[in-house]
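The data blocks that follow each hold one structure.
Just so it is clear, none of the values below were taken in a lab; they were calculated from the coordinates. Just so it is clear, the structure is predicted and the values come from calculations on it, not from any experiment. Cβ atoms are built from the backbone, for glycine too; each structure is taken alone.
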Structure I
Amino acid sequence: MARIINPYEGLSSGKWIKGNLHTHTTRSDGTHDPQVVIDNYYSRGYGFLMFSDHDTTAFEQDYLKWDSHGMVMIPGCEISANGPHILHVDANESIPPVAQRQDVLFRIATESKKTGRGFAIICHPNWEEKFDHCTINQMREWTGYTGMEIYNGVIGRLNGSPYATNKWDMLLTEGRRIWGFANDDSHRPDDIGLGWNIVRVEKQSISGVMESLQKGSFYCSTGVIISSIQVNGMGIRIETENARRIVAIKNTGMRFAVTDSRVIEIEAPPNAVYVRFECLGDVEQFAWTQPFFIENVNEGGMPNFIANWLVSSLKEDLDLERATFAEGIKSAIVPTVCAPAGSVASGFVDVRSQIQECSGVVYLATHIMSESDRRAIVSLGYDGPVRVWLNGALIFCGPGTNPALPDMVSVYGMLKKGENTLVIALDSNQGKAWGIFCRIR
């Protein structure tokens, strides 16, 4: 059984506002001072704006220096020195631009878990002569980013392509759940108004904009206006004001439906991992919806979480750095099942009875059958630092704090034909951890 994950659910209330998250001023390499830039965006009807000067964070208190004209001003920065560029959106602290970009993403994710603020967007992946400012392999390996720029206006006058929907489709096909963003990357006045994000908000505030961006309740545009998005069962209807053609796209970027109209209505194909829509208007005007993910669920309505686990007792004398795959297999012997469908925490593996508010490490192990050798995506949620092995290979390690949420990160691993063993070492987070979510696609 399949169901659609609709990022636009609940659009009957609130309003649409327009905004840009990639803007430069004289605080880095922009040609105009901040007030002139703000005035320009305000005159074009924007409702929110973020300064993303290179390695120079604009905090909330910085914006008090200028007249925002009522626009929501988002704290932020473009982390650019020493490697591919990353937008730090709703920044609460400055993140050092270390060369290991995964460390940057971990720092942003850690800040977000600690403060409830901040997320990362990968910038202009197809910039530069070889279209490789961010390679697809880098984007496959990195975890902890919320989205990527599928359109970056300034690249239209530089080497490379302003469009990056090709890499978006590759990642979506492989099971990554990331949103697409359209930004100006404005450095001078003629860069303003090239591409923008239209966000549905209940409240026009930083928190209101951020909540909608993180849940995917927005679309990207260079001129086409989407007036209605409706989901009914496995059907999706998109209505626009000015599109001349609408294309429905699924796995691997395949067009499975096209209409030369301002409205399209489709049934999600049964083999789709995701469905998204591109709306084409006049003179290189586009709108892109966020992906509608197609989730297969079991008969009880649970989204294919791994149900059966073996769990160890708490290893009070063990720290996570010394945890091993072999010890996990040996120590995890107590059968445990995840919370059933229909419960508040469907899919959650609760190990509080092992932790009992004490410090240490708990191992969780499970076996996965595969019909062939194949690449798999392991999606995790956890509330303490973890190490994860698949068939003995370490595939992930990272920090974790409360609460655990489904699909906090997704990582790759290789399944072999037959039985596979997944082991997770969960640090008890000084006794505050409760457990994990885990599923494999």
Structure II
Amino acid sequence: MRFKPPRRAAAPLFGWFALSLAPAVLVGQEPPGVFGADSTLVDRVIAVVGDSVVLASEVRERQLAFSAQGRELTDRQVLDELVDQQLVLQAAAQDSTLVVPQEELDTRVETAMREIRARFPNDAAFQRALEEQGMTPETLSTVQRSGIREQLTQDTYMQRQLLEAPPVAITEEEMREYFEESRASLQSRPELLTIEQVLVPVQASDSAWAEARSLADSLYQAIQAGADFQEVAREHSDDPGTAGDGGDLGWFRRGLMVREFEAVAFGLRPGDVSPPVRTDFGWHIILTERSRPGEVKARHVLIRPEIVESDRQEARARAEEIAEGVRAGGLMDDLYRDEGDDSEEYEQGTWSRAGIAQIPYEGFAQQLTGASEGDLIGPFQTRAGNQEYFAVIRIEEVRGAGEFTFDDLREDIRTGLSNQKKLERILQRLRDRGYIEIRM
């Protein structure tokens, strides 16, 4: 487990990258600007970006979106951001590995449609507004889907570029200057809990691992003898997320799977099947279906070793041992075992009371409700995904609500400013190698 502190950004650190596109349709007024006061002005091209154009109407629509979010930008500022977006979309189109998650796209479109409908008192008013603009609910949904798909494409591309960008140095002076400039817009700091915890994993016995290996070996032999890989996965795989799809993992790059799995998947030739491979999750039989530079498309069959009650009791006893050590005055980070991937996990982090609900372990929020400084909680049983644990938590500090200090936000500011500089460099690189013609 890796705790992360709650996000407490002092103020927006990004421009268009942080903007959630607002629909131009169903907004009742137009700001002056590129169109001036004459709403009858014919639309025109005001920029050419590669093989795309930016229209004056797009600047007008985007100004409405920015205004709705409290940002008042000049025509040229809006145009520059639209140009940047076109550059990003064109770069993303050249990346064959970039895929917009269909489920997230569908969810966002449904949410956008509900929010637009909620602006009207009834269906009749909603329908009249659509008719006035020559639209139907279906065409509105299509417009929304197109815009949201573009936004997801941009976000996915830029997030990948930010991850791959070289580090950027941020000075103390820059961070303090940003903090002082942003103080007036800061909200009050919520009550914060600094906690430390150890997770003791419930692990299967050696005999259970051996039994799982025996089953994996027999399935591997069946596949080698001609059994259909997808049918074997559907019938036998213990991975609930992929079994129904015949073990399909889709395309993935290095760094997304555990080390042992990747070493085999990227070493197989297309069409080859591996003997059982052990990871923390169990035994995997891997089929690499296709490959291209830097990524593969694979399937797997996962056989997990069975967890029995004696395994849980062993983990609980170890967690009790840690708790007793803390009660006797020991330090939690000295008491846990750091033995590699199968070891107990120690972490320290700071959370707001509301943010505790975001901790991705069952029962953590309930256990921490009403907790006070110095409390020792646990052991209690929890899980993340398919992994069971026994947890021990100590409340290291409780800070009451108040004003944020620079130290509260130091790392958030450092990360935000670093990402902003990286973003500027990425965009400048795209501008330098792209074709841009401004016609304002």
Task: Given -0.47, -0.89, -1.34 for log10 I(q)/I(0) by the Debye sum over Cα atoms at q = 0.08, 0.11, 0.14 Å⁻¹, calculated: source structure among I, II - done: I
Task: Comparison of I, II - label where relative contact order in percent (Cα under 8 Å, 6 or more apart) is highest - done: II
TODO: Consider the structures I, II: one of them gives 0.9 for distance in nm of label points 7 Å out along Cα→Cβ at positions 92 and 116 as calculated from the coordinates. Say which.
DONE: I
- [ ] For the read-out helix-only ellipticity at 222 nm (-39500 (n - 2.57) for each DSSP H run of 4 or more, over all residues; to 500), a value of -14000 was computed from one structure; give its label from I, II.
- [x] II
TODO: Rank structures I, II by distance in nm of label points 7 Å out along Cα→Cβ at positions 196 and 420 and report only the one at the top, that is, the highest.
DONE: I
